[in-house]
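J.: Just below sit the structures, each encoded as structure tokens.
Bear in mind these aren't lab numbers, they're just calculated from the coordinates by the rules spelled out. Not measured: the values here are computed from a predicted model. Cβ atoms are built from the backbone, for glycine too; each structure is taken alone.
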Structure P
Amino acid sequence: MSRKMTTCAIMQPTYNPWLGYFDLIDRVDTFVFLDNVQVVKRSWQVRNRIKTPKGELFLTIPIIRPKGQSTKLNEALIDDTQHWRRKHIKTIEFYYKNAKYFDEVFPFIKGLIEFPTTILSEFNINFITTISKKIGITTKFIKASSLEPLEGKKDVLLANICKKINCSKYISPQGSANYLEAHTPGGAIVSSGIDLYYHNYEHPIYNQLYPPFIPYMGIIDLLFNEGFEKALEIIKTGRRPEIHYTEYRKIIGK
């Protein structure tokens, strides 16, 4: 009897991720939060978009980096002296108060933003896992920091994480292809005996305030406009077949 292929993905925990992030979570058996890598200001780690009548608006979490540029995600501190939580809650309330599912979604999102932690990675992980469970995702979550010691960087680090959790199939965001395969096809993932696929997602169109439709907003835009019950079903409509690494560059024309 052949051993069941276990599938995983590894991503940094970001703030209010887009729909594709949640589709990737739902596709795998185990999702690993890469919480022990360097934090970068003005990245998806600390900000994301909501929709307004004038277009997209970034909401940003102010942070303190105790170790300067070498500060890791699980070491970065949220700067609550800037009262950002109150600002984000008020901004979200103002722009989504006329959304169809505002009454059921707003208290839930308010609770996520008020989550009592000063550690950036813990805040983002709670945001993502709580929404995932609420909309029906049953994937197992692990923090990379809980697997330490881990050796290597980039594709070597990811391969070592996969081996630690006995992952036999790795699904990667397409944006990681350049560093995953910088030296050899499939990089350290494939050389470690793990099959490599690239996530393939086409953003779905859903009911949205303030036409015309703008894709790639944070997940809360979908929740306010379509509610919890239909959210995962809508997310899945953007799902396309995963692309094997041997076919990826042919398909994207590189």
Structure Q
Amino acid sequence: MCKRFENKVAIVTGAASGIGRAAAVLFGREGAKVTVCDVNEAGLEETRALVAAEGAECLSMIVDVRKQEQVEACVAATLEKFGTIDILVNNAGTGQFVPFAMMDNEEYDRVMDINVRGMFFFSRAVLPTMMDKDYGKIVNVTSIMGEVAGQGQSIYNTSKGAAKMMTQGIAVDCSGYHINVNAVAPGMVLTGLTKNMLGDPDQVQYFLEKIPMRRIGEPEDIAHAILFLASDQASYIHGATLHVDGGMMCTRM
């Protein structure tokens, strides 16, 4: 197994399940020391055990990415335990399936706070360390739905579009430092956010007809792309959004 991340330290948000868990385990397998955070304590402990089983050091913390003080405490604890931060994966996110006319303020705030504010808090918190050492990798998990609209997902679309542009904005502002800032935009992936939808065979068939590769994505499909962008192999990729969607965007009219 390649050890691309030996002696590197990575923070993965939203790591209690799905894409975040898959990325954390792969980082550990490839030699990184990993901080995992989420609001799901039971799931987070399972992820910590999986990372540790790869022989990697792992710090686990309950963090609500909407809370600045919790984000900053996580960054401080990572620095105290591991001495540095090389990689940040902003994966924490939530979905939304409410028609626009029926959206209330609380739901709007919930989606935007988790999907955008959390990315802002974590990215801002790690950048001083990365800038001081003139090295870092930030990978944001956005969505193809930040580029195309979905029925009943107007605010989710808005949040993921904002996340894509925040990725580009941070990339520009980090010019002059060896800090790469990029995004991975998943298509339809089997995670906790989609398992109910994909439990319906008709829905599965609907998506299979729209995905040229004719399969639903797995969390590991996205995690491998995250690790590539977090590696030095991607050192000349900056401000980009990588679609990992089985070709789904190719079929959008």
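J.: For mean count of other Cβ atoms within 10 Å over residues 25-32, which of P, Q scores largest?
T.: Looking at the calculated values, the largest one is Q.
J.: One of P, Q was used to compute mean projected area of the Cα convex hull in nm², for residues 201-240 alone, and the answer was 3.9. Which one was it?
T.: This value belongs to structure Q.
J.: Of the structures labelled P, Q, one was used to calculate percent of Cα pairs over 29 Å apart, giving 25. Name it.
T.: Attributed to the structure labelled Q.
J.: Comparing relative contact order in percent (Cα under 8 Å, 6 or more apart) across structures P, Q, which is largest?
T.: P
J.: Of structures P, Q, which gives 17.8 when mean count of other Cβ atoms within 10 Å over residues 65-72 is computed from the coordinates?
T.: Q
J.: Something else: Determine which structure produced the value 25.8 for mean count of other Cβ atoms within 10 Å over residues 33-40, calculated from the coordinates; the candidates are P, Q.
T.: Q
J.: Assign the value 28.2, calculated as mean count of other Cβ atoms within 10 Å over residues 17-24, to the correct structure from P, Q.
T.: Structure Q accounts for this read-out.
J.: Right, next: Work out the source of -13500 here, i.e. which of P, Q gives that when helix-only ellipticity at 222 nm (-39500 (n - 2.57) for each DSSP H run of 4 or more, over all residues; to 500) is computed.
T.: Corresponding structure: Q.
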